[in-house]
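Values in this text are rule-based calculations from the coordinates and carry no lab data. Quick caveat, the model's predicted, so the values are computed rather than measured. Cβ atoms are built from the backbone, for glycine too; each structure is taken alone.
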Structure I
Amino acid sequence: MNMGWKQVLTASVLLLCVSSVEGGSNVKKDLFGKLPDGTPVDIYTLSEGPIEVRVTNYGGYLVSLKVPDRNGKSADIVLGFDDLDGYVNNNTHKGTAYLGPIVGRYANRIARGNFTLDGRQYSLAINNGPNALHGGPHGFHQVVWKGRLIPAGIELTYLSKDGEEGYPGNLNVVVRYTLSQGALTIDYSATTDKDTILNLTNHTYFNLKGAGQGDILDHDLILYASRFTWADSNLTPTGELKSVGGTPLDFRKSTRIGERIDSDYEQLRVAGGYDQNFVLDAGGRELAEAAEVYEPSSGRVMRVLTDQPGVQFYTGNFFDGTIKGKNGIAYQRRFGLCLETQHFPDSPNHPEFPTTELEPGQRFHRVTVFGFSTRK
């Protein structure tokens, strides 16, 4: 837990190069339950020392993540449900909370559900005000992925067929969850047989005090981002990149999340708190630090590295107690925070943004690493 961060990063990246053979002494598979149609769903447990990760092949949900505090006491730090029924039932209600799944084909919002590619206009399902959100109502968070064990983790694969949720092309997606040297790595790759758009992320809500243990306003946050995408009243980008300087969105130095969350600032008023896309200074050119979260009472630290160009920082502004999570606890407003590493929202309609187009013969490949440690 105290090894150098560069060593952690190197070990995590090297692990991705290991051949995909069956097995791994710290990975096991169990039955998680069955869908209403009888389809069996598995859950995979990855363990290394005091850290334990559980992932299901239904939606690729990160079901639990147990890490120790400064005194060695472990707690589950991600919001979710105790069983498969919880995830399935949440997905059948309007306003899916996305408590930990793989999100695609397009994470975040596409304005009015429309985009043009190769001169053809595509229309997507509208499921967030006037926008298409997180791949649509039947996106990757609702499908059963094919899973298999790999060294120190699991590999999930899914074929998204041409036209699924309105997106063009047969898309082969591979997502790997691996645990090594105190870090959870999520590795995304995909290929297509037709020009398409793609934006993948994981939508986990973290609370470093423990899932359901109050809000996250006392967490300290660093975001390695000097700019953000200015959003309109529907939370879609206008195309303008603005400096965080002099605004409540400036987390370039460690700042308590609750310190300015209720400031009278337009972007906070529109979103009901933090729900903005930050433009990472590293630019998505290489694996680099994106964020750091510290929770003082437990001493837990989470560092996030990615080669994505942006991160959506969201503070669970719409939790209202109606969702009963693990141990029957009602998730109240701001009970979790998301750091969704991804491309920018609505990029297909903003050619000035980093492209999200994927063509035949190309391979999409992005990596995000969550590293854990403690401070005294």
Structure II
Amino acid sequence: MSSRDPIGPMGVRTAGPPQGAKAPAGGSAAGLPASVGAHVFRQDVQSMHAYAIQPSAGMVKLDAMENPHRLPPELQQELGRRLGALALNRYPGERTSQLREALAAHAGMPEGFDIMLGNGSDELISLVAMACDVPGAAILAPVPGFVMYAMSAQLQGLKFIGVPLTADFELDEEAMLAAIAEQQPTVIYLAYPNNPTANLWDDAVIDKIIDAAPGLVVIDEAYQPFSSRSYIDRVARHEHVLLMRTMSKFGLAGVRIGYMMGPKALIAQVDKVRPPYNISVLNCEAALFALGHQDVFAAQAQDIRNQRTVIQAVLRALPGVKSWPSDANMILVRVPDAQKTFDGMKSHGVLVKNVSKMHPLLANCLRLTVGTTAENEQMLSALQACL
């Protein structure tokens, strides 16, 4: 489960088999063979649907907040030589420690902190839920937000508390503080900026939430390469705050590297439930290679930020379209009819994300990923044609 999609109405992903699909003859309602039986699998798992990726062949793919830029040809060749020389017959070793050091330096990790790696930040979120599965544990996050906060709680058997944002997708300070006081959550997630709303929340409200938290607070900076602010310069003020990032938005969505920083004692506890060798030698080497060419990826991020400004200017001039400020590589827009507009854009060869049914606050909203100049021009043309 890799795409960072927002939470559905029931806190689960909604992709799955067509409605009305019947179980195979002789099997269970979940389609299990009679010889296995429904008692083998958890009931909540049987009621869930696996994540479905939208088919994108032949489309301008602007649905998953990916960096649209590929490596220059000369760097592709250099990376290929490095990957080809790896000892694939050996388990990952000291090279992952070198990646941790390189990421710590890249992020400006504070002194006294430690860093752990995950197979994408999805795995880190699951590991936090596993490590914090104490009696009565609960996970709290604003909604709409990243689906894995709720999914990790559900899969670990923990309570998930979703606190709605305001109508303009800001933190509801009073509701958040009341929920913390009443529910005493073990873990609080704050995305900075948020997905799918793409905005940075008020730092003063965030500080109040952190001060009120009875357990861990995880600041999720997945979209940091495109953001005007980071929490890295403030995280050392607290003993119960972890900061999580991913290399996916850096430009390596296919490499699957997430990392989490925090006080050494906290990281040590979460790291105990991490599977051994969770980062492959191929992924590790690709990440180290990218960090060795940070200027290339920084230029890509700057181009995406520039393109975001162009898109926002066009959106502001479109009648019937409301857009929100963005500190990420996506823009949330509200249109008169999200499904009709989504289908129309798809017929024009442009794939975006229809988030309109994922939470009531997202009614008639689409999420537009920022692409290359040519992709954005095609996306905006398709959007205008479908309004």
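Of the structures I, II, report the one carrying the highest value of distance in nm of label points 7 Å out along Cα→Cβ at positions 101 and 237. Largest one: structure II. With respect to FRET efficiency 1/(1 + (r/R0)^6) of positions 157 and 253 (r between Cβ atoms, R0 = 30 Å, to 0.05), the largest value across structures I, II is given by II.
Can you say which of I, II returns -2000 when helix-only ellipticity at 222 nm (-39500 (n - 2.57) for each DSSP H run of 4 or more, over all residues; to 500) is computed?
Details: I: -2000; II: -11000.
For helix-only ellipticity at 222 nm (-39500 (n - 2.57) for each DSSP H run of 4 or more, over all residues; to 500), the value -2000 is produced by structure I.
Comparing I, II, where is Cα Rg over 2.2 N^0.38 Å highest? Numbers along the way, then the final one.
Values: I: 0.92; II: 1.00.
When Cα Rg over 2.2 N^0.38 Å is calculated for I, II, structure II comes out on top.
Each of structures I, II was scored by relative contact order in percent (Cα under 8 Å, 6 or more apart); the highest score is held by II.
Determine which structure produced the value 41 for percent of Cα pairs over 27 Å apart, for residues 53-260 alone, calculated from the coordinates; the candidates are I, II.
Numbers: I: 41; II: 36.
Derived from the structure labelled I.
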